[in-house]
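Below are structures written as structure tokens.
Here, each number is a calculation from the coordinates, and none is a lab measurement. None of these values were measured; they are calculated from a predicted model. Cβ atoms are built from the backbone, for glycine too; each structure is taken alone.
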Structure P
Amino acid sequence: MLKIAFIGGGNMATALIGGLAGTLTDGANIHVVDLNTQALEKLQQQFSVSIATEIDAALAACDVIVLAVKPQQMKEVATRLQPYVKAQLIVSVAAGIRMADLSRWLHGHQEIVRVMPNTPALIGKGIAGLVANAGVTQAQRDVADAILRAVGATVWLTDESQIDPVTAVSGSGPAYVFYFIEAMQQAAVELGLSAEQGIALAKATFEGAAELAKRSDEPVSVLRERVTSKGGTTYAALVSMEQSGVKDAIIKAVKAASARGKELGEEFGKD
């Protein structure tokens, strides 16, 4: 069976391991490296993975190495990893780290797939954008796809530059949703409902509307129009949002996130 190593045992790695163990491979075929011994022991107890606190020769026997460390740590991790990298598929889930820089740190290794997942992967509801380096085979693309599909949906990109928009829309996107839910809860309280009532109403509304949009073949604009009677309550709310420039503000915010993603790539890629 497939042998997979994870460098980093944080939330995203835990989500991926939880989706993979017992499905794409057995827990015994998953190796996790992290400095946090408490996190490692928890993963070992949950999924029967092998664990280590240092990058070592055990990684040479793996088919796939998933890099799930913070972007600031990636250069050092890649440098330590390089002696054990031969033909393995490298899957990077670190924001802002470009494949060319990662390849350079790995002494020219080309079998790299860059991934931008999001936090709903923790409950198997994530979505990830993926882009493959030219040196990645179709079989390796299929493996990368299967790893991310273990915790949600996947969208393959044709160019690495598209990763920044994906980061802005879906990678950072859950925070936008939580921000909107917070605002709805606050409005509910200011209108006389309790905080508990407000959060229950807001969460259920987002969950239901998102599921309705997912199941419907119609554009979301049509779904919006169906609950917007001219002169009614929804109409009043949407007119207020338009007057306040809410849509333009959201578009501007997403573009800002994308631009920051590009900047981070340039910053982290500097030697």
Structure Q
Amino acid sequence: MRISELHIYPIKSLGGISLSESQLGKAGLQYDRQWMLVDRNGKFLSQRSLPQMALFQVALKGDQLQITHKGEHSGNGIQIPVSADSGELRRVSIWEDEVNALAVAPLADEWFSDMLRSPCSLVKMSPQHKRWLKKKYQINREHVGFADSMPILLIGQSSLEDLNQRLQTPVPMSRFRPNIVFTGGPAYMEDTWDRFTIGSASFKITKPCARCVMITVDQESGEKGKEPLLTLAQYRKQGKKVMFGQNALVLQECQVRVGDSLQPG
């Protein structure tokens, strides 16, 4: 089995970036979900309620995070310094967690608010204020950025192929926003693992990834439908939740690359 895709999503719920290699840290792949949009109350925003967030495209240009919008009215977008780690602290919430985050810039707030037609602010994870994993998942004080719950989401290409055989219209892997995709092995093989390694990097599987309406959002158009959630619910349900992919935490950090060998156990 080998790594076929690596993805990061620097700003939570906005467009992702495909990489050929990435530095892996305790909080996941470098720059993954280190920024987030919040409403005026500090609550995180996502494609669940704002599917049009999929229309924002994100790119790394040197030391700048470049954000553009697919709408013609967006101009050249905006750029944000990647390394800037200072700003007013804001208390923000993501699911059950509250954490201190850095306000990025009034210009970014104005631009995103205009694009979304709703007041919002862009914040960055503060390096001085960790978002710790729940104790039942921790092994050695692991933390995470603004991902829903875990630093890494892993999906096998065979699992997507099995799903697509059941759909009238196949969906791309981008619907599921994984960090690591691998080829080789049967569908849903990742469900059976406890740990896996990529080179000298090691990972601990924590729990399957529960899916919601977000996977019904077309990442190219921002339009919401019913699939593939409807089909997944017919054969991937555990209790009341629909599962697809595996969450993991990072035990040993290193550089990872597309083409690297992946080994379970």
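Of the structures labelled P, Q, which one yields 36, 17, 13 when semi-axes √(5λ) of the Cα gyration tensor in Å, for residues 115-242 alone is computed from its coordinates? Going through each structure in turn, the value belongs to P. The value 15 for relative contact order in percent (Cα under 8 Å, 6 or more apart) was derived from one model only; which of P, Q is it? So the calculation was done on P.
The value 1, 6, 13, 17, 19, 18, 14, 8, 4, 1, 0 for P(r) over Cα pairs in 5 Å bins from 0, in percent was derived from one model only; which of P, Q is it? Going through each structure in turn, the value belongs to Q. In this comparison of P, Q, the computed figure 1.8 for distance in nm of label points 7 Å out along Cα→Cβ at positions 35 and 219 is attributed to Q. Here helix-only ellipticity at 222 nm (-39500 (n - 2.57) for each DSSP H run of 4 or more, over all residues; to 500) has been calculated and equals -3000, so which of P, Q was it run on? The structure behind it is Q.
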